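Colleague: Quick heads-up: structures coming right below.
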Structure 1
């Protein structure tokens, strides 16, 4: 029998101030999604913004994530009504929405994720409904994970107003786009930098409003560091990055061995 959800474990954790750690799925592979889900991530985001995943494959990834025991989320390509509503109907337990720069932007996100009279989401096609313990419409209004992306200097300035919007669960800092918006190169951060100061300004806004702050991290050590600082919604790398990193390390070990050097064709 399939698992039925009285609430959303990701939203529950973030609302009570606990961390929720996941990863990004950018390979567009349901098999990779299922393999990742079995590892015990709190959530997995299917990235529809910066990956080649098509809509049908995204649905298969959602199924695979549920089968593996994790919670399927998605990043939509833009703050767009059609993308938001179709992706929710396809089975996402929540969304990460990019380039939310103002409180009005955040209100549009929430409106597209809630039904009337609390929003403007159209009713129909809810693939998740059979997996919900209760009425999907009321469940969705109260339990979907609503994560807005803070990734520009403008959004940092407006962070407190954005986070104060009713219905927003938390935010997610896109470090590379934030760096570009600040006039920095991607990866130009660290202690004492303008980039680090901007991220902590967002963290302070989240603490002030009682929302969850999140960030994409590139190493496990950074995830641990950011949890210690008070961030909650943490992404560790991606399926593609983890695959290539492990493969690179394994191949480097082989290439460095005396046996490999004595037999290599290169």
Structure 2
């Protein structure tokens, strides 16, 4: 059984990561056609062309601006929402958690189409303005918000609820007590939620496609490139995106491992 489980795990990793490995290798392939499967030589010119392409750099800048703003806004709103949900009674908390989880399980195409219709109606009411950066940021905040809430809530539940009250008993005002006592305790969850929101925003295509209007993000630009002549720049661009997301995921996992070690250490000290 152990041998079969190892073979099964190896096959899963092979099917998941073999295509990505091939893509990374062929991003250094010295050929003009991305679909060619023969490695004809090592080159870095596709990366040079990638960072010289004005349209790609504009799409990258739009993507980073949207991701940073959406991550910051969703982190702020999600933290406040998590604190409010944590202080609710059992039944209202369950209702709010179901509402919070709905955008996560709802198909992205349904979310994208519904948001597009909402934004089109709103822009017509405001004078036939085009969809663009603002609609993208609102859409990204909407689907990133539940992930931030679900990252912060466990930290609030792990925290000793008497600490906040003790700080107030010692003369600390409520707002200052929150920043001095509660915020440091839940900061790992806030950072994790912000990184997840940033990663999801960079990676999103479906919702962005329906709500982008005249603004192009990097996933949309890659999709438009694949509809024309496929350039090897796509391999280089996909490699850069994969490495960026990989670094962020490593940071998340390292932080979670550190938090678990700190929690175990604190439990041992209490015991």
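Computed from the coordinates by the stated procedures, all read-outs in this text should not be read as laboratory data. Quantities reported herein were computed from a predicted structural model and do not represent experimental measurements. Cβ atoms are built from the backbone, for glycine too; each structure is taken alone.
Colleague: Using volume of the Cα convex hull per residue in Å³ as the calculated read-out, with 211 as its value, let me know the right label among 1, 2.
Modeller: Working through the options, I get structure 2.
Colleague: Comparing 1, 2, where is mean count of other Cβ atoms within 10 Å over residues 85-92 highest?
Modeller: Result for mean count of other Cβ atoms within 10 Å over residues 85-92 over 1, 2: largest is 1.
Colleague: If FRET efficiency 1/(1 + (r/R0)^6) of positions 53 and 93 (r between Cβ atoms, R0 = 25 Å, to 0.05) is calculated from each of 1, 2, which structure is the one that comes out at 0.90?
Modeller: The structure behind it is 1.
Colleague: Follow-up question, since we're still on this one. Quick one: percent of Cα pairs over 15 Å apart, for residues 61-116 alone came out at 65 when computed from one of 1, 2, so which one is it?
Modeller: 2
Colleague: Which structure, out of 1, 2, was relative contact order in percent (Cα under 8 Å, 6 or more apart) derived from, given a value of 19?
Modeller: Structure of origin is 1.
Colleague: Same structure, new question: Given a computed value of 1.5 for distance in nm of label points 7 Å out along Cα→Cβ at positions 197 and 213, which structure among 1, 2 does it belong to?
Modeller: Checking each candidate, the match is 1.
Colleague: Another question, if that's okay. For structures 1, 2, calculate distance in nm of label points 7 Å out along Cα→Cβ at positions 69 and 125 and state which one comes out highest.
Modeller: For this comparison of distance in nm of label points 7 Å out along Cα→Cβ at positions 69 and 125, the top structure is 1.
Colleague: Computing helix-only ellipticity at 222 nm (-39500 (n - 2.57) for each DSSP H run of 4 or more, over all residues; to 500) gives -26000 for which of 1, 2?
Modeller: 2
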